[in-house]
Structure P
Amino acid sequence: MKSILYIFKGKYPWDIRVDKFTKSFIEAGFQVVILSRWLSDLTETDKSENLIIKRVGFKLPSYFSLPVSNNPIWKKAIKNAIIEFTPSIIIARDIMLAEASADIGHKFKLPVLMDMAENYPAAMREWKKYNKTLTRRFIVHKLKIPDLFERNSVSKVDGIITVCQEQNQRLIDTYDYPKDKIVVVHNTPYKEFCENIRLGTAEPPMVFGHHGNMTAEKSVINFVKGFLIAAAQNKNIKLFLAGEGEDYDEVKKLVGESNYKERVVLTGEYKYDEIKKILSSIDIGVIPYQPNDFNNYTIHNKVFDFFAAGKPIIYSPCKPLIRLNQETDSGFILENTEPETISKMILKISESNPKKQAENSFNLFKNKYNWEIDSSNLLKFINSFIKND
């Protein structure tokens, strides 16, 4: 049986993308071994049919299992997993462990791929925790250590899986990476995801919604400010925000100090199985993020959730989102992400009937942006690196 060693720095199955990859590999007949970080509520090993989870740093303080390529504990764990399970291929999730995966995997003559769903160095430079102290700012902004991790990883892996064309082009332009060794695999939902969701939008649409972490690189703060401006002119509109994150307290304060707090729903943390309920509660999906080196090289999962629910989308002017809307006519592009611009867009949409955009969103999900198509592309790419015995 062919097998895949999937190296993942976080908690499995917390990462939805890793979980979908894993299920697709198992359905295609692979055994999957996941090497992930141990946390205190987990066992060292879990096994089920064709899935084995091995956790690194069992019963050690968390700093011992820091998921970086120069950590000897991770290096030993990768080597031991290769010896024990003899995988056909290795996939490293993101840049932090990709270099070690490539160095060790190549010693065993194994192909090593990287699942690179984002511009990780750019994200780190936006995160508040890497801007709070002089030391962290020096490491991330001045020394640019995350960029070094990325450069070393990209130079060593045999292939890269991304989520958008713009990331592909960045890798080609920045690192002269071979075009035929990169594939786009969107983080799309399964076809059945649309079941039990209120599809489409009310006429006119009244509830604007966003779900996901509220973090600095994907800020919703200006959108909240824009909504509050619009709420003064339209007494019927509402805002539904699901999720927490480093910006949550600031968002909560903005809403709490406004005159329209009764028209904003803040759910806080939610579980993945609540997404259908969240999507059913809204009319218009919101992707309001500022254009930066993170958002210009990724497509966020929630775009495809909105497609699956047949929701029109307010897009910010990030490169992949502009391209996507030009291709699909599934929503409306903001000129910029300033509160006044956002307010005008909200008021315009609340007085319209975006039925065409709603239909386009759902048709895109059914015919192009679903996991059945993306998983097929993923498996074709994976198999192109595996030698047939």
Structure Q
Amino acid sequence: MMRWIIRADSGVQLGNGHVMRCLVLAEALRARGHNVLFVLRDLPGNLSDYIKAKGFPCELLGQLPASQEVDAEYTHKAATKTWGQEADGVVVDQYDFDRRWHAYFFSRKYRILVIDDLADRALLAHWVLDQTLGRTEHDYAPRISPHCQLLLGTRFCLLRPEFRLNPIDVWDLRRRLIAGKNQQQRGWRILISLGGTDPDNHTGAVLATLRKFTTVERITLVMGWHAPHLAAMQTLALQDNRVEVLVGVDNMAELLLMHDLAIGAGGTSAWERCAVGLPCITLQLADNQRQVVANLKQAGAIQYLPDAADVAAMAACLSRFEDSEFYLEHVERCLAVCDGQGTERIVEIITAENRPLSNSNLERFH
């Protein structure tokens, strides 16, 4: 049994993605008998209560630590306060931290896993996890020690167990759904998920666009409890019986399997949609999603929508998917992107007792 610290942040402006993917890892570690502590900054709309409701201890830091080194020291103290002793490993999912933060735990011989998407700074870790489709070792080569193990690409996507599905079964379900839609001449059933908080209300823009189409039968909005525009979306749902708002869902795979299409962004949810073979009309909502969206587009696994309010572009996307052959090609390409097994692969690697951590070999990089 090991003790793991997870250092990540969430909030109204920052979003929930970092913490949510770390929760997937935390639950997988706990399932194998390990202890996990979350450490977050005390930002407005943080997910500390949600983390505690999931059964994990959570410590809050001040909003603005003086430096990376101070943040690392406080993170370490939070763990000794919780357990009365040192932890064995630390997982850090925080773009603002580089090897200066990692060095604090490196010197204490912690196992260090860095979760990243940017490949833009020096890292000091035993493992770097980057789920970005198409990411290569070349992207990280100048930024890590030669002895750091890279866990790259969608083979290592952090997804919950519900996304471990048989691709043959998924493809058959999609084939039956689209065939039934065409035979019954029913409209599209579309799920919109644009992040847990969506502070700029892209959800509202997409919803306003979709409501113009009579070919849309049902629209499901998935939002977080701290989303600032949640009440406004719930009010709109009362005005249109095609619209349903779901908050804080814990059965995302089931929901995705029930819908014909999704409208989403290029975050972790993109891998969830691929694992269940759900064609998606995709927006880029943050700079760190740029490469994900570009690579998914190149792989033919999404239809890209540059502007949520562009009715003509939305119409073109929906029209293309009316072709069953085109639709099922997208299903196949989605399933080829992600198999839903990544979390177990990661846990197996970072908890292996017989793995030499080779801190001495990393020392020259430090």
Structure R
Amino acid sequence: MHQLSQQAFAARPAPYDDELDRTAVPLERRLVATDGGTIVGKLVIWELGQWFGGRRVPMGGISGVAVAPAYRGRRVASSLLDDALTAMRERGEVLSTLYPMNHTLYRRHGWEVAGAYPEHDIDLRALTDLPKPTRQVTVRESVEADLPALRALNDEVSREVPGNVSYGPEFAARRLLGHPGAQEGYVAEVDGVLTGALTLGHGDGHDERELYTLSVRNLFAADLDSELALLRVVAAHYPVARTARLVTSVSSALPLLLGERDLRPAGAGWCWMARLVDAPGAIRARGFAPEVDVEIHLDLIDPTAPWNAGPHVLRVKDGEGQLEPGGRGDVLIDIGRLTSLYTGWADPRRLAHAGLIGGAEESDLAALDRTFGGRTPWARDFF
């Protein structure tokens, strides 16, 4: 599996680390396609959640989908994705999210663009001019014993941010802690209480003046002082490193504290795609604004997961949602477009204008907008 991943994704292949690999994700969360005794395709399903409407929706994170070159175009990836949907449904993972290398493949199986991955490049010199914290914040290297508190803090600060990820145990260890030779890990504390986390990776420098660049793989904090203290750790790498890349919303505090050219969109073009694995279960799991009171008759198209297909009635009231079989099937929509509405990414009127929703009256579109509209979904985690 490692060799196949290296062949598919690595410019400079890395040696296999058995201990790191076996502690990364359980074997029962990996699928392989074989020809005889040879592995010709594979993928991983991370145990994760995503926040929507202030609730954690159980999510399977699809990652590392790779097919041997000689077997591409022979439905190997399609078979893996079909089996992954069944596995996620059986585990109660009602939603699935992935970062696409091939939009066409995933769209064909029901995933659709559903949120942003807003990468930015930072001039590290600008970070050295950020204001100091107004109270005492202690920063130290993270240790394994911090993991439960880090997971709880991540959920606390992410709860109201649509699309942000809630970690399962294996993914949390990889993303939130330092690992020698792979990434640096730090935590912030105030009066002995953990208040923030930072992980950093190193990359190749852009020129002879820069020995390496930084990649801020995770940065979150309960308050501005803790965030500033962690950003000072990033800034401390200047001038050996001169630039850093991080993922942050344009509505976060950092753009308000820097000059207009100090924080620049990276332009890598990444987004994430999602799909409802179990549409009724996903609607039940999500939170909704308490003032929303709607009933919408949908006709769902989902040839890959037929358990979702057919006429359904969507009812939302008092912050709770239900999607039940039956009804008139007034609004024709496929599972991918419904997912894009579910996360808050898509505008129902634009989908209808593009011919991607059929049969919807203006009252239906207005109801869908009231139900799912809100803050733009984004995630800081790449998997």
I have 0.40 for FRET efficiency 1/(1 + (r/R0)^6) of positions 99 and 243 (r between Cβ atoms, R0 = 30 Å, to 0.05), calculated from one of the structures P, Q, R. Which structure is it? P
Looking just at distance in nm of label points 7 Å out along Cα→Cβ at positions 131 and 163, which of the labels P, Q, R belongs to the structure with the highest value? R
Quick check: 44, 39, 28 is what I get for Cα extents along the principal axes in Å, for residues 27-178 alone, calculated from one of P, Q, R. Which structure matches? P
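Read-outs throughout are calculated quantities, based only on the coordinates presented, and are distinct from any laboratory measurement. A quick note: this is a predicted structure, and the numbers were derived from the prediction, not measured. Cβ atoms are built from the backbone, for glycine too; each structure is taken alone.
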